[in-house]
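S.K.: Multiple structures are listed underneath, in structure tokens.
No value in this document is a laboratory result; all are computed from the given coordinates. The structure displayed is predicted, hence computed values, not measured ones. Cβ atoms are built from the backbone, for glycine too; each structure is taken alone.
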Structure P
Amino acid sequence: MGVAVSCLLFATTLAAHDPGFTSGFDRSRCTFSTTGSNPYFPLWPGHATLLEGVEVDGEELVELEVLITVSEDTELVDGVLTREVVEREKEDGELVEISYNYFAHCRETGDVWYFGEDVDDYEGGVIVGHGGAWRAGENGALPGVFMMGSPMLGARYQQEYAPGVAEDRGEVTGVGGTVDVPLGTYTNVLSVIDTNALNPGPGDLKIYAPGVGNIVDEVMELTEITTAPCVPDATTHCLLGGRFLVTATWENFSHETGDGYAILASDQSGEFWFFGPGNTELLVKVIDACDEPGFNSFWVFAAGLTNVGVTLTVEDTKAPGATHSFENSVGTSFAPILDTTSFATCP
């Protein structure tokens, strides 16, 4: 399969051994989250992409595929709670590698940091090794930035740094343009050349699409996508790792209605404004109390600074039909919500 690319702004690809890659990133500026809306690297559980292609190996053709899935699992790495992203690689239909990659989203910059990976290499269905495995904080390994929040043409950065084990770097060589892959046409794409300091060479071309992630990896192209059950937008919060979808609507004294706008999200909580972005009207949070004695449930707490009508809707995307709405009538001061029973949907 060939990739049709138009209007990309390409920078000069520098030699793989060139030391001019940004490294030693300042972690102190980041509040890390296990979920995030980086345009080119969605970090929402349930999001998955399948890339397929054919590689020439001597006189043989090898069918390649990689399935990339944002897992529901998290992992504490070097003091940071990260999101696990699983890559399953096959050649001619046979599993050759599963890697468990650990990422975290920097809320201040939008960068996605890479904190390590566990690797299982397979032959004949049996694990035969763990090549390239590393974790930040162990054996001198440091985290890197895998995807910038605001990619700049020509930016060059260390994606991972485990001395002698994993030293991949990225260089942004294209910003904007259009790419055709089997699943469709994507615009405003990002082109990155990945190089490896341990194996100098021209590097591998990867192309990313907004809201999707990786759509081209050398000869492999996007053939299938699974959307996460909750994806945040202007009016939607996705809380507790994206499990709970939260929205709000309002009604004023003239009986006009509208949607609340979602702002200031963290993993557990978020705010809504109704009539102006500087005027927060509603705060909501969802707490995992599944291990609390006598509860075994998720709790919904909310507070409002308003007396307009409000409908707050919370949905557990892992439990079909588990949706609960909380109402506040027009002209009534919003009463605090302390609900510990509506979502007995653990685990």
Structure Q
Amino acid sequence: MRFKITGSGSYVPKLIKVNDDFLDSEFYDNNGSPFENSNSEIIDKFVSITGIQERKYASEKLNSSDLATKAANDAITDSKIDPETLDYIIFAHNFGDISCNSKQVDNLPALATKVKRNLNIKNPKCIGYDILFGCPGWIEGVIQAKSFIQSNMANKCLIIGSETLSRVTDLNDRDAMIYADGAGAVVLEGNNSESGGILSHSSASYTSEGENEFIYYGIGNKIDTDNNSNSDKFLKMNGRKVYEFALKNVPIAMKDCFDESKQNISSLKKIFIHQANQKMDEAIINRFYKLYKTTPPDDVLPMNIQEYGNSSVATIPTLFDIVRKENYKGHKISKGDVIMFASVGAGMNVNAITYQV
């Protein structure tokens, strides 16, 4: 049995927020103190580390499930399947449908069931559920879908990654410049005739050394002068800890996964890694290839974080879709190519998939 991606789709919001839009922001450190550096200096350093020049935000009328529906419909159309034949809709996210100007997390009902309703799927045996696995959630959803198909519980699965991180960012935190909105989706099917598909996969969760505190939901940086506290909570990250964790654990997880595929490292054409931070992603890839005593090819790492920002679970399926369809920035994939998906995020969770197109 082969496990093949037969269709992909994405939705990129139209609202663009550039770095200069943050020049008038009030940035504070974790202790509630303003920074001595000017915002212009803060932004310049931010770009040198992350590579992010702009990011995309959803319009006020669209929630995460709406973005997901657009990406899902695109993937279904691309796969040429009847949506009524879907067995599972697996929706990876972290914060649910947060309405514009609201910070309240909304996961009820499951966003996957909202997408099923939006797609007008009537089949009650099409099961929709959500997965919360940090930024690696979409990859984990693909791994779960593969297991369903392998165990004859399904034949066709729709896996979505969607997020509206702009609605959970602390505007008084420099990290607000990292986050973005977007959605990506694929259809995974079981096939006995074609070659390729998922060759191997690997997942891990680290919790024993305080990793749960690296990315979390916490209070804002600007202290409320009336209460000396802030009851609103936002997406928070200890960037240094995340960076150190990722460089230590992700290359090893990727190697474990790739070794299981029995492929030669020279055959790996593209790595679709979570678009978290340009400097970090490049360092991860260099360390991964160093484990094979070689250096990465110049064209192995497609990246769109510069203009898309970090949209968590949406970064990989969105990038995969545009490279697959648009030959993005000179990157393309062809039938027979061996590629890899890899991610790291809150949990702290790490995972990877080796895939042959």
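S.K.: From which structure (P, Q) was relative contact order in percent (Cα under 8 Å, 6 or more apart) calculated, if the value obtained is 14?
M.R.: Answer by label: P.
S.K.: Then there is this: Ranked on mean projected area of the Cα convex hull in nm², for residues 180-323 alone, which label among P, Q comes first with the largest value?
M.R.: P
S.K.: -9000 is what came out when helix-only ellipticity at 222 nm (-39500 (n - 2.57) for each DSSP H run of 4 or more, over all residues; to 500) was calculated for one structure; which of P, Q is it?
M.R.: The structure behind it is Q.
S.K.: Quick one: semi-axes √(5λ) of the Cα gyration tensor in Å, for residues 268-331 alone came out at 25, 13, 11 when computed from one of P, Q, so which one is it?
M.R.: Only structure P yields this read-out.
S.K.: Between P, Q, which one scores greatest on Cα Rg over 2.2 N^0.38 Å?
M.R.: P
S.K.: Using FRET efficiency 1/(1 + (r/R0)^6) of positions 188 and 212 (r between Cβ atoms, R0 = 30 Å, to 0.05) for the comparison, can you identify which of P, Q gives the largest number?
M.R.: That would be structure P.
S.K.: Kindly point out which one of P, Q the value 5.2 was derived from, the read-out being distance in nm of label points 7 Å out along Cα→Cβ at positions 100 and 252.
M.R.: P
S.K.: I have 23.2 for mean count of other Cβ atoms within 10 Å over residues 164-171, calculated from one of the structures P, Q. Which structure is it?
M.R.: Q
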